[in-house]
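Some structures are shown below for you to check.
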Structure P
Amino acid sequence: MEETWMSVPEVAEALGLRQRDVRRMLEEHVLVAVRRGENNALAIHSLELVGEPGSMEPLGALRGTLIRLSDAGFDDAEAMDWLVSANGLLGGDRPIDLLRAGNIHGVRRAIF
């Protein structure tokens, strides 16, 4: 999947849900969004979704990781930055890539 930032309406369409369902996913830490762009609109990273167009879903391992980051004191912007930045504790890999590859425990151990 190409890495892009998606709006709430775009994510709702990709998941086949209503926008309010996507907003509930944000509240429940199923997904994380940050404010970006000149409109300061909520944006969700495309790597938070898995599957093919028409049958996409949120990355399953993300919720527990987001909760752990929140418990460690990360706000949403800090959590997003941590997920998409190379991490020395993870061999220079990005946590989001490792979560997508199934290395859930290694990623969660790297959270301070």
Structure Q
Amino acid sequence: MITHIQVYDPPMCCSTGICGTSIDPDLINFAAMLAQFTQRSVKVERFNLGQQAMAFAQNAAVQEKLRAEGTECLPLIFCDGSLRLQGRYPTQEERREWVRDFTGKEVSQ
């Protein structure tokens, strides 16, 4: 069961994905999923490279990924301290898996 999610986003104006010229539906749906997890007592932390660079510098795993791969590795998404996904936001099927991991139940949507 997931208890803590950390997201290290690339520089962007907001985490919802609804601003700018290109809207990423996976980012919008991911933000909605994180909001639901927060309501269910999962600790969710999001850090934006453009606004919270110190959080990136204070995480050794994030520092190493950035040093080795540059910002192309972002976003970096950790669940309970383990890197779960990098370089993109989860797809619909992956989000279903995350909900299964949290609840232990199948998701129909």
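Values in this text are rule-based calculations from the coordinates and carry no lab data. As the structure is a computational prediction, the values presented were derived from the model and not from experiment. Cβ atoms are built from the backbone, for glycine too; each structure is taken alone.
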Can you spot which of P, Q the value 12.8 was calculated from, given it is mean count of other Cβ atoms within 10 Å over residues 64-71? Q
One of P, Q was used to calculate FRET efficiency 1/(1 + (r/R0)^6) of positions 24 and 88 (r between Cβ atoms, R0 = 30 Å, to 0.05), giving 1.00; which? Q
Which of P, Q yields 36 [relative contact order in percent (Cα under 8 Å, 6 or more apart), calculated]: Q
